[in-house]
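Colleague: See the structures that follow.
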Structure P
Amino acid sequence: MEAITVMKRYEMKFILNKAQLIAFKNALDGHMVVDEYGKTSIASIYYDTPNYQLIRTSLEKPAYKEKIRLRGYGLLNEDDDSFLELKRKVEGVVYKRRIKIKEENAINFLKGKTDRLESSNQIAKELVYFRNYYQKLEPKIMVIYDRTSYKELDGDIRLTIDECPRYRTYDLNLHTSMDGELLLPPGNAILEIKVQQDMPLWLVNILSENKIYKSSFSKVGMAYQLISKKQLLHLERGNHYEVTI
């Protein structure tokens, strides 16, 4: 997969139930086709501070927010490339900047063991600044999903459908497995529409006819919330046990 180093776009997200997913895919016929990447399993390890500063800030929906993640396409071996990415969102516009890097080298860089990256361009400098600014970045949450990418037949609209979105907080690497706990009910999927300008009327009509509405869903944000709920439930059960004894 070729490295896309810089992207600027508007991203709109929608949660689809099983029936909406089937109807939406059928309605794309004649307008869009699966692109050259087809269906790919994607895994992203999100790095954060010990108290989850980046994710917690993002959930507050500020005008500016940023994340750093290490992404792989399919299970990696030692010869495969991963991508170290900075993702920023400013007033609704998404800026994604990334470099190609070996997984082990990315881990050493994020741990602060080295300042050397396999690229020495402006993006690499931004990554160094980001790491040094937040300091103690740790791998916190891994998000995995099976993505199908589509491109418009006669235009520049691109969209992706992420099925079986899942997460885990163990084995935070890109070479062990693609396993995880579901983020959404079985059969649900996440639709992301990526545009430079406005959506075409035909796409607006498909969304309207199938009652598909825009959502502010964040995969890693949802994972963090599920983890927090589990921790709270564990504490409550522990307190209850102490009282009954």
Structure Q
Amino acid sequence: MDEGLHAVAPGANEDRSGARAAIFDLDGTLVDTTYLHALAWWRAGRDLDMPRPFAELHRRIGMGTERLLHAVYGELDGEVSGRLDRAHSEQYRQLHPEVRPLPGAADLLRELKRRGFVVAVATSGKPDDVEHARSVLGADDAIDVEVNSSEADDSKPAPDLFAIALERCGVGPEAAVVVGDTVWDVTAAARCAIASIGVLTGGHATQDLIGAGARSVHRDCAELLRSLDATVLA
């Protein structure tokens, strides 16, 4: 599917009248980390004698930690959820050397920046993990705004991260588009009244992303970049 929509993400104290903002998820959209996070959660559960199947964990990647743990385990004691969270963080840090950029991700960000878009990253990731992922992506020159999990009261599919991104970009929802790989991204965008585009690099099916409200779905950022002039991103 080639029809899509896009948005711009600027910095802080600029005149952004007429600007458009492109707000990107990070894990599974720009960097190939979805299954690394699933593996880290799987190992955390295993080590604490609370195992869960990979498939169940994978479907929740993209949520913030509290939402993910509640979805997978139900109500947990605060001490137990804290131990799982710390175990996941440790396991994921060990996987940092495996993080790779996804095809076309950096090129897409730079092309949108060249076309005058303000480019933002809004992610449920933790600050240290986000910093590492951005260093691997190598496209900081094209990113104007970052919002991570430490800055929002609630995580995807809640709209908080994208609402903060809109404010920092200085645009309204009608001038923004979210690009993400999960139904959580698409749902959070819809709750902010932002149009969204899906990519398949996080393992969510086309019909799930469309069903959640994505305007179009592309195999990856490279395909989206190739079809850019045939989409509303043009």
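Colleague: Kindly point out which one of P, Q the value 53, 35, 32 was derived from, the read-out being Cα extents along the principal axes in Å.
Modeller: This figure was derived from Q.
Colleague: Rank structures P, Q by distance in nm of label points 7 Å out along Cα→Cβ at positions 46 and 190 and report only the one at the top, that is, the highest.
Modeller: Structure Q comes out on top.
Colleague: Here helix-only ellipticity at 222 nm (-39500 (n - 2.57) for each DSSP H run of 4 or more, over all residues; to 500) has been calculated and equals -12000, so which of P, Q was it run on?
Modeller: Working: P: -9500; Q: -12000.
The value was obtained from structure Q.
Colleague: Looking just at mean count of other Cβ atoms within 10 Å over residues 78-85, which of the labels P, Q belongs to the structure with the highest value?
Modeller: P
Colleague: To test your reading of the models, identify which of P, Q gives 5.1 for distance in nm of label points 7 Å out along Cα→Cβ at positions 102 and 198 when calculated.
Modeller: Computed on structure P.
Colleague: Another question about this same structure. One of P, Q was used to calculate FRET efficiency 1/(1 + (r/R0)^6) of positions 134 and 166 (r between Cβ atoms, R0 = 25 Å, to 0.05), giving 0.75; which?
Modeller: Values: P: 0.45; Q: 0.75.
Traced to structure Q.
Colleague: Let me ask another. For the read-out relative contact order in percent (Cα under 8 Å, 6 or more apart), a value of 32 was computed from one structure; give its label from P, Q.
Modeller: Q
Taken together, the values in this text are just the output of simple stated rules run on the coordinates, not laboratory data. For clarity, every value in this text was computed on a predicted model and none was experimentally measured. Cβ atoms are built from the backbone, for glycine too; each structure is taken alone.
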